[in-house]
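Given below, in the form of structure tokens, are the structures.
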Structure P
Amino acid sequence: MAKIHVLSGDGSAYNLVVHTTMPTGNNTVGNSWKACYLADSSRVSTLVAGAGLGQILATEATDVSAGNIIELTMSIPGKPDGSSYTLAQLDAFVDFKVNQELSNLQVKYKFFGFTRA
């Protein structure tokens, strides 16, 4: 699975699609993060399945729709001086955003599925 897919950009920002694995474990009421994620809405990859540029393998698209992989879309701003990011800087930006999104997911679904009679 490719983690980072850099798509279009205009110098002031670059659009990315990022894949990360679904965290294991459960929310406060015992529902798995994956079950909460899937129950919230249907998931479909924004990328076309294929072997070309800007595409993902069919198996990856299946993993996204099954909730095994979380697909995030984000933008990385261009550098003010017009220089390019190093690959290490791009990785660090993506890792920060992924950690932020996984934390947000756990807050969003903390009590998801709780019912009381």
Structure Q
Amino acid sequence: MSYRPKRYGDLTEEQRVTLEDIRRRHKEEHDALSESFYQKKRSAGVSPQEQAAFDAQHDAIHQKYEQEMLQTGLLEEYDELEEMSIGLTEMVADINRTREQQGQKPLEIKETQEG
């Protein structure tokens, strides 16, 4: 299972306020970390160790706020494979409509069993 942000229109007013607060704090923390790093990177350059340290701090900031969003109910769980399968089924249906208009046989997708 994966997580994604809930649609903004589905959030309560309280959740919207919380989301905006989280986004504001994330941007402030991100910008504080990034500004001096990128300034140095453009002017003097950075070492691979400095880049790795920045990347780790950057990822930690993102994970911290993603966790906060999860804890406050701003993310929803979804089945990525199921959604991809639905998209594929819709795509094949569109292709088959075009194939039928051109007098071609429709495509079939068969799931195979391994093992």
Structure R
Amino acid sequence: MFLLAAWNLWQAYTAERQLGLMRDLGLDTVAGLRLVAGLTWAIGFGLAALGLWRLRRWGRVWTLIAVPLFWLTVWIDRLVLQRAAYVSLTQPAALVVTLGLIGLMWGVLFLPKIRRAFRKT
């Protein structure tokens, strides 16, 4: 979770750095959306990481909610804002990776020992 928070913070920083260029190209809305999304998910994943690290029940629940929502926003960005000739070639693999990562996260957080660890607090 800390890595996802850091990655989203980097995305927000990159969007902020490109804001001037994007404004000149008439794409300031896109840069603004990416800036807000990056900051929002950096905070959200930072809170999830803190909750998981401290074994708080809300941290586990928030992670179970946040991970699929994050990937939903990634896919909305991918389908609406990104245009490339090779998109049709990469989307099936990207979908498999996305579903695999969500499944892995959910699988780990639903392991009986993990669930018990979060129930104690």
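Looking at relative contact order in percent (Cα under 8 Å, 6 or more apart), point out which structure of P, Q, R has the largest value. Don't skip to the end; give the middle numbers.
Details: P: 32; Q: 40; R: 24.
Result for relative contact order in percent (Cα under 8 Å, 6 or more apart) over P, Q, R: largest is Q.
Another question about this same structure. Given structures P, Q, R, which gives the highest value for distance in nm of label points 7 Å out along Cα→Cβ at positions 68 and 100? Don't skip to the end; give the middle numbers.
Details: P: 2.9; Q: 5.2; R: 2.0.
Structure Q gives the largest value of distance in nm of label points 7 Å out along Cα→Cβ at positions 68 and 100 among P, Q, R.
Match the computed value -24000 of helix-only ellipticity at 222 nm (-39500 (n - 2.57) for each DSSP H run of 4 or more, over all residues; to 500) to one of the structures P, Q, R, and report its label. Mind showing how you got there, number by number?
Values: P: -10500; Q: -24000; R: -28500.
The read-out was computed on structure Q.
No lab work stands behind these numbers, since they all come straight from the coordinates. Everything numeric in this text was worked out from a predicted model, so none of it was measured. Cβ atoms are built from the backbone, for glycine too; each structure is taken alone.
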